[in-house]
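Every number here is computed from the coordinates shown, using simple stated rules; none is lab data. Keep in mind the model is a prediction, meaning the values are calculated, not measured. Cβ atoms are built from the backbone, for glycine too; each structure is taken alone.
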Structure 1
Amino acid sequence: MTIFSYTAIDNKGAPVNSTIDQTDRTSAINALTKQGLRPISIKEAKTGSTSPNSMFSNLFGGNKVKSDQLVMFTRQLSAMVGAGVPLLRALTALSNHIAESPMLKKILNGVIHDVEAGSTLGDALGKYPNTFNDVYVNMVRAGEAAGILEEILKRLALQQEKSATMRKKIKSSMSYPVVLLSITVLAFFGLMLFVIPQIGKILTDLGGAEAKLPGITLAMLGISGFITKFWYIIFVVLGGGTYGILRYIKTPRGKFRFDYLTLKLPLIKIIVMKIAVAHFARTFSALIEAGVAVLEALNVTSRAVGNAIYEKALVEAEEEVKNGKTLSSVIEANSLFPPIVSQMLLVGEETGQTNKVLVKVADFYEEEVDVAIEGISSIIEPIMIVIMGSMVGLIAASVMMPIAGLAQTIK
């Protein structure tokens, strides 16, 4: 495949400048004509060179499609499809006017090519799993099959907005404690490397080499001496350990153990459970409402819930439902899900409104997550302040006690 840059005129007489991925120049002309464009100039785009802008973009995440850009694309595509615009023309128009995300533009060009070749939109999007996840692709496929693509895209945009809002709230709530922790660590190393050695020298000069110093002062001087002497080893070990842990967490086994650990921590456990239940309820309800079969919806939801322990539980639930059990009874027997989830599922199964019932469950637990995060933030902040105060107090005591002893000796 070759990338061609082109200049064309659309049906309204407006110029369109973009790129297209085709096997040769003739195929590019035919593809543009199918899209309702009149080619004026088509040239093979230069490849193999890396501009400073693209290097800068790669370094700072320019090759990743942001969630708000994906939400905007989904809403715009929904509006255009709902207005009766043909799918190919809608995708082409969106691709031509996307300037904020070169990566999304490149992906859309590939999607347009696949759709022109006869592929469905869902299958074309499925080739880009890093941008369009399983939930997105399966809902689009279900919308195409049922002829309700516009409505499905609206639900997808709403679901993405809800997920993005939850992530932003979690990040904003935890940012202040993280800043406090970072300041505490930096202050500790700064004092140990630069302040305590000078204070130790002053105390030695005043009291002499044989001066008896309090135990707390000797401990602080010992820690400071060790850090000052082996600081490079300490930073290498800390950096390497952090990198290794993060890499391990990204492996399936590491993620499973990490998620298992988070479900054992007293305060964190509550938030993790509520987030997972909210993701399960909203994703599963959206898939059911889109017409996806229950077993397939469970399979997709298990991969989208974001927690390895809950993923395993939903995979096991899928097997039990396949064997004839109701989903509500399976969920009820699992301690990972609060009783309200199984009760609401039972009501949904009896009334045939599982999707609507689970949306209410998702809304309830998303509000519960907000409350829980605010509660933990209010607890963490004073704890961090106490830790910082204790550290400063220990250092002050280790300095003042020998000075007071030396003053008493001088008297």
Structure 2
Amino acid sequence: MRFRFGCVLFLLVCLLNLPAASAQQVAATPPMGWNSWNHFAEKVNDAVVRAAADALVSSGMRDAGYVYVNIDDTWEGKRDEKGFIHSNEKFPDMKALADYVHSKGLKLGIYSSPGPKTCAGFEGSYGHEEQDAQTYAAWGIDYLKYDMCSLGEILAKNGGKAEFRQGMLDAYKKMHAALLKTGRPIVFSLCQYGLYKVWQWGPEVGGNLWRTTGDINDNYARMAEIGFGQAGLAKYAAPGHWNDPDMLEVGNGGMKPDEYRTHMSLWAILAAPLLAGNDLSKMTPETVAILTNREVIAIDQDKAGKQGDRFWAEGPDEIWVKPLADGSKAVALFNRLDEWAGPAMMKVNFRDLGFTGAAKVRDVWNAKDLGSLEKYEVEVPAHGVVLLRVK
């Protein structure tokens, strides 16, 4: 009797914790992969997605952890007489595409909106949530980016801010319930630009990740505005639930190598999803090296699931720290000063970070052990970073 009671109790606990368990199952660490929008936008098609999958494998990105191949807006066709969505002529067979992506050891993601139309004016999921979720599952979809877009127009007509907020939460809950009903593990990515402090309610509606800002652009000013603007949000991130400062621009050509290393380092400190947004078939060796740096990725993907935060700032100089599962800490020294001003000398005392005595320090980007130190002073290039792992 005692054994049976224990089994029943265990089952009840499991059932009561299904949403959390499901979230951690599909996003125990920040999702990594590629998204079509930043580079291809409306020009994405079946061939582009297959080429991206091929490049993820050939470049070594898949083996470095980039597994999601995500189709953004403009894939949608019309609904049939029963209301089921079909892909348009750019994607003649979504199931076949999913099978191809899966054959590469990768996963396929797709895009929709809780409103009647997507941002680009294609069919959204409004009123068809369960049908669309079932369709995605039948195709073999592994990730859904759910972009608010036209839902706002509907909610704005239905009352004030409180009604708008609740309507938005209800819309995301509805799709989350539909995804769970399919029985297929599908990452649920909320895209609503940080409205109403989404980090506070994202887990409540089933989000595995949620956009905390508006769209990123391929320039240092916008990247820095978004990335450094994440200060204070660390307590809202955990395994299965991540703050999302938008996709990576590394390799798109609008920033210099030091700026892209800053971009990659900051996203890693933030435990942010790493979704490349470049043309994977035309990467330089330097772009591949930045995107596939195993030590930087290990900081982002650390099993403790803790987001880092700003530790110190003085003028354009900032130090950010992220605690890691093995007791070490990732420490990033950023120089945000304009390029014309040149490099800046920066110093960090490891006692201030909680270390007693000397700590073992490694320069991550240079893959160099610096020895046992109590403090460290280094020249940081303008718009650049020095990323350390301290133990």
Structure 3
Amino acid sequence: MSDRKQTQGVRTVWWEEDASGAAVRLLDQSQLPQQVVYLRLTHEQEVAEAIKSLKVRGAPAIGVTAAFGLALSLHRLLQEQDGALSPGAIQQHLHSVGELFVQTRPTAVNLFWAIDRMQLCAELAINDHCSPHDLAQLLRDEAQLIADEDFDACMSIGVYGAELIADGDTLLTHCNAGALATAGWGTALAPMYVAHKAGKHIHVFVDETRPVLQGARLTAWELQQEGIPLTLITDNMVGHFMHRGGIKAVFVGADRIAANGDVANKIGTYGVAVLAQAHSIPFYVAAPLSTIDLNIPSGNHIPIEQRDPSEVTSVRGISIAPPGIQAANPAFDVTPHDYITAIVTERGIIRPSYVELRRVCSNSENRKSRKQVE
């Protein structure tokens, strides 16, 4: 764990337990870049609100936060009930909290993956007659394992993705898929961090990512912290700079990847992919295997979160549109696999026709099962 802390420059979410009790700690991303504020959440309702209000965001980070939130909820309940809980009451409680978290954000599959994994861990322990206090510790350990695995996955994605970056490259990224979106170095930004630390000279174009400005507020801040040269542009400047011929590759993250390789990511990703193909620029998606949803045959079946239209009609609380105007605000769009050059995962780079997705995911699950048995 110490090695992870030393390598990671930004801490996004973690478990804390001291004399004042247990809590989920997280960096409040809604305050960036003006303020660096760390929240101390002691109730699952606070965790759910933090996810829904984008205080924590990014598919892997949401999954880790939900895992810690489930562990926190049982820890809190045991404190309130002085440990007097039946197995049935524990299962019902964890199910209710899982449903609470499921309702926060429907697109990022890591959220559902983490909840299912935590609930399965609890179910197996209860069937094995685990005591409530031992179960609480087991869930804390499982949540930490999810966070540690995400950190390691980010590092591997960074190493594989850095092979796609040459010295002197100018890159483009959309939204934020860095340390703030994960428990590690990020997904789309991880290859840039690895390349930079290896001595490659890179420059990153960061589009602002309307309507919530994750690129301007978060990615620009992250890259600046790491000393990576960057240029911030508005979303509608992407085609202009691609046409000028300087951008060599695009790296983006993902919130859900369908079995056929279609990718749901922050709204605007599809447009960037179309422009990249029109200018013969490689378009890379970087994501851990937990983001791949083999139960979804194509992007047409991915649920798209619809957020409050006020995010479109105002910026940071300042209205920019006429009062009463109608606005649409889908949080994500789907990029068809035909526009994607490759998907970079912790197990390697997957290229078209993406038939490898099922095999790679299956092998990963088999390894995890053997690890749990051992």
Discussion item. With helix-only ellipticity at 222 nm (-39500 (n - 2.57) for each DSSP H run of 4 or more, over all residues; to 500) coming out at -13500, pick the structure among 1, 2, 3 it was computed from.
Written reply: 3
Response to the item:
The highest value of mean projected area of the Cα convex hull in nm² among the shown structures 1, 2, 3 is in 1
Practice prompt. Compare distance in nm of label points 7 Å out along Cα→Cβ at positions 98 and 314 across structures 1, 2, 3 and report the one with the greatest value.
Written response: 2
